[in-house]
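Pasting the structures here.
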Structure P
Amino acid sequence: MDGGDPGTPWNDNHGREHARRTVAAVRVENPDMPAGEMAQQLSGELGKQITPDSVRKTLERARVKFADLLVAEVATSLETSNRELLEAEMRELNLSRYCQAALERRK
């Protein structure tokens, strides 16, 4: 849901964050709903045309943001930014597969 996508009603940073949260909330409430149905539902709720591609991209960005925030929170709780310790903790919490890319971005 970029500002350049004609199916995107969110054209600023605040709007994009709102979009991530809204789309993520719909996904949490309806985990098996296809992107096309989500786009129709969101279009109706928001009164603006939302495309399935826009929904998929926003979900991807929300997952990335969530993983980054999760790794940051674990680093805060461990009071370290040591990558090996973070990786070990993520393995212990069974979160490694979800957060590997976020750990890579922290280099």
Structure Q
Amino acid sequence: MKPPVWLRSAERSREKQLDYYATLNPLAAIDMDAEIDRVADLLGENPKMGRKGRVAGTLEVVMSGAPFVLVYRLNAGAPEILRVLHQSQQWPPTKAKARRVTVAMK
């Protein structure tokens, strides 16, 4: 078991998502944060549990206890979490941006 590594981009997107929900319902945001941690820990135990990602070289886990998708890749068998997306977000945003995202994640 290798614990997941959170990239800065993932930490920022997680914070942004949770900050938004905290303005609506602080207790729900706390629960969502705990669910993100729980799913990330599961990735450490079973790194291939995600589906094939929409960006080349990535995997995605759709969370059932929160409205988020964890986007990650495997690096030497350890999951690297790249983004925390809301399920309604378009990902990748556009084809041009997808190419930049793919390059940035390498």
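Out of P, Q, choose the structure whose coordinates give mean count of other Cβ atoms within 10 Å over residues 29-36 equal to 16.6 when calculated. Write out the running numbers ahead of the final one.
Numbers: P: 11.6; Q: 16.6.
Traced to structure Q.
Taking helix-only ellipticity at 222 nm (-39500 (n - 2.57) for each DSSP H run of 4 or more, over all residues; to 500) from the coordinates of each of P, Q, which one would give -23500?
P
Give the label, chosen from P, Q, of the structure having the highest value of relative contact order in percent (Cα under 8 Å, 6 or more apart).
Numbers: P: 22; Q: 31.
Evaluating relative contact order in percent (Cα under 8 Å, 6 or more apart) on every structure, the highest lands on Q.
P, Q: which one has Rg/Rh (Cα atoms, Kirkwood Rh), as calculated, at 0.96?
Structure Q accounts for this read-out.
FYI, it's all coordinate maths here, none of it is from the lab. Predicted, not measured: the structure shown is a model, and the values here were computed from it. Cβ atoms are built from the backbone, for glycine too; each structure is taken alone.
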